[in-house]
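Next up, some structures in structure tokens.
Every number in this text was worked out from the coordinates using simple rules, so none of it is lab data. Given the structure is predicted, the values throughout are model-derived calculations rather than measurements. Cβ atoms are built from the backbone, for glycine too; each structure is taken alone.
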Structure I
Amino acid sequence: MKIIEKLFGTAKSRKISLIFIATGILLMIAANIVGIADNLPGIILAFISICAIVLAFVHHWTKLRKFLVLLIGSVLGFPIFAVLHNLFHGLAIMAKDIIVVKQILEILDVSSFLIAIFICPVGIIVGAIGCIVLVIKNKKISRV
């Protein structure tokens, strides 16, 4: 139960988290129906769905440090996962004769690509907006 409280906060914020998760799932289904392969509406729906799912986990945060960790981790994660994508893709091509290894490398290739393209930018945006909001909020509190 403590893990759930750490992830989703109080009972009220858990309800909001469930709404965000449900919205994210529905938007991801819509993105898959529309299609995300070279289709801007589908890509936008997928991006917004990931935003909703990330917000489900961070909307109750009140400490600037958590948003800074999210921001810095996402900024550092983007080039790391981009390089990993290229590395796994190249290794998968080299291992074309070893079917099991090739399949594993292709899974890692696609996973790294999706993390670099969808999750890291969402983490950067949510982390930056969270930092800005908390800085403004803390300045207003200190002025009063």
Structure II
Amino acid sequence: MSIKQISVFLENKPGALYAMTGVLAQNKIDMRAFSLAETSDFGIARMIVDDVYKTTTVLKDAGFINNITPVLGVAIPDVPGGLNKVLQALTDAKVNVEYMYAFLGGRDAEHAYMIFRVEDNAAAASVLAQRGIKVVEQEEIDKL
């Protein structure tokens, strides 16, 4: 029960992010979700894409260091307290959230979508399912 996230390591300098997104655009890769974290020397671009194999291949061929990390996608009811309900379930199960970021769900206006990085995706998915919270599979993300 996980989604494949691609992390790309970028120098923290003007044009580095532009160069990476240019490779994606030239190869017609569609990003579903994106997050950028930085330090003074480098950044980490994290993304969910429509074609993981093609993306990692074209990034590597273009000289970008990248890796794949399993993450958890969650459909959160788009109502006040929706995220809090998810975090309460994870907290009750003592699941630590290392990081998370949101993305749009296309035509689905009833849910917000979040990507969660946790230590054990299967355990987190089980806890969420027990509380009636929908975990999203890679195939579903590809169709959004």
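What the table shows:
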{"quantity": "Value 14.2, calculated as mean count of other Cβ atoms within 10 Å over residues 12-19, assigned to which of I, II", "calculated": "I"}
{"quantity": "Which entry (I, II) yields the derived value 29 for relative contact order in percent (Cα under 8 Å, 6 or more apart)", "calculated": "II"}
{"quantity": "Answer label among I, II for the case where distance in nm of label points 7 Å out along Cα→Cβ at positions 84 and 100, calculated from the coordinates, equals 2.3", "calculated": "I"}
{"quantity": "Identity of the structure behind 31, 17, 10 (criterion: semi-axes √(5λ) of the Cα gyration tensor in Å, for residues 36-115 alone, calculated), options I, II", "calculated": "I"}
{"quantity": "Structure (I, II) behind the derived value -29000 of helix-only ellipticity at 222 nm (-39500 (n - 2.57) for each DSSP H run of 4 or more, over all residues; to 500)", "calculated": "I"}
{"quantity": "Which entry (I, II) yields the derived value 43, 33, 26 for Cα extents along the principal axes in Å", "calculated": "II"}
